[in-house]
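Have a look at these structures, which come just after this line.
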Structure P
Amino acid sequence: MGAGRKEFQFIGAVGNRLDYVLTAHPSIKRPEDLKGKRIGVSQIGSSTDFIARVAVRRLGLNPEKEVQIVGIGGQGDRWTALTAGQVQASVFQSPFTLKARKAGYPTFIDFSKEDFEYTVAGPVTMRSFIRAERETVMNFMRGLADGMDFYRDEKNKDLVLKYLGEYYRTNVIEELEETRRVLQPGDAWVYR
């Protein structure tokens, strides 16, 4: 199994900044108020668990000793738990970032503004496939880059919002704009 792992290769990245925020219940006024409190993640060992632990450390707290990290479920479940006071903080992506701001919930960490590089999403393939099908891989990467350029181009905004609305099954423009904002110019690309 160890030798097989070396066969896989990241060939790009859709973004290099996390789009998560650590948001707290309004009863939490300062980061140190999180001591002894519950922080909701999707499940222990997930990316939201990792992100929450990094956020807690960045706040100067020990995630293993000073807070209780609990698995709650998806963003909707975590938002419900936060608003009900079952957890005192959680990590969210859009459109829940907008919901939190509109509700006046404090955000203690916004990873999109932090100096913290993280491969948000990226295609992976096998090195043998890259060697055997280099042109196919390059065409895929060109298509991915063209798609991201289309997504980020302001003149395509209405069409992008339409597609996002179909994907997320919503027509709430404010939420779709919040989601579109996530991958704007400034995110890095990696080509190998």
Structure Q
Amino acid sequence: MFAAQANGERLGTYKGHQGALWTVDVDATTTLLATGAADNTIKLWEVRTGLCLKTWNFPTAVKRVEFSDDGTLLLAVTEMRMGHLGTVVVFPITVDVDAEQAESPIFTITFRESKATVAAWSYLNKFIITGHDDGTVSQYDGKTGELIQDTQAHEPNMQITDIQMAPDRTYFLTASKDKSAKVCRNRADVQVDLSVC
């Protein structure tokens, strides 16, 4: 993976993964970069220097990483494979390149039925929204990982391939293998209104 200026000039390379790179996210301050790959790792990098600050190992590939808006949390989606269930893990992050990062996640959401294919933070880190391979969208508490609700947002057994949040994270867009996209909004109270997906 490499970094480039706005004019396309190559600035440097982030070296360290041993497999296909599946996912990349940069924190809001452009201090830290998180990557997830087929080598079953998440790596945390210093954006400016390309120095790898931390590596977390998993039993399967990491398909999605995303920083919370304030950069203090990092979620990741791991693949279901080889007898291992798919998960969403949430790590606490210290936005300081000299800080020690946590070894273990704050919590893990394990999927025993339909695996999550994508995940994203809602506004103020209140919720984690997940999209699944059976076409459902689920909402979890952002502090505990407890399931709040789920809904059949797309055709059954049609995988949700992406979730993108609006800039203010009050609504989001899902895309599916059923060849449709749906808009879902976050209500002003404590729950995401999945009924409008």
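A value of 1.00 was computed for FRET efficiency 1/(1 + (r/R0)^6) of positions 12 and 124 (r between Cβ atoms, R0 = 25 Å, to 0.05); which of P, Q is the source structure? Value 1.00 for FRET efficiency 1/(1 + (r/R0)^6) of positions 12 and 124 (r between Cβ atoms, R0 = 25 Å, to 0.05) corresponds to P out of P, Q. Among candidates P, Q, the computation of distance in nm of label points 7 Å out along Cα→Cβ at positions 28 and 164 that gave 2.6 used structure P. One of P, Q was used to compute mean projected area of the Cα convex hull in nm², and the result was 11.3. Which label is that? Only structure Q yields this read-out. If you line up P, Q by relative contact order in percent (Cα under 8 Å, 6 or more apart), the top spot, with the largest value, goes to P.
Assuming 4.2 is distance in nm of label points 7 Å out along Cα→Cβ at positions 52 and 132 as calculated from a single structure, say which of P, Q it is. Label of the source structure: P.
Tell me which structure, out of P, Q, gives -12000 once helix-only ellipticity at 222 nm (-39500 (n - 2.57) for each DSSP H run of 4 or more, over all residues; to 500) is calculated. This value belongs to structure P. Computing mean count of other Cβ atoms within 10 Å over residues 92-99 across structures P, Q gives 20.6 for structure P.
Taking percent of Cα pairs over 14 Å apart, for residues 108-147 alone as the quantity of interest, name the structure among P, Q where it is greatest. Comparing P, Q by percent of Cα pairs over 14 Å apart, for residues 108-147 alone, the maximum is at P.
When FRET efficiency 1/(1 + (r/R0)^6) of positions 36 and 76 (r between Cβ atoms, R0 = 25 Å, to 0.05) is calculated, the result is 0.45; to which of the structures P, Q does this value belong? Checking each candidate, the match is P.
Coordinate-derived values only; no laboratory data. These numbers were taken from a predicted model, which means no experiment stands behind them. Cβ atoms are built from the backbone, for glycine too; each structure is taken alone.
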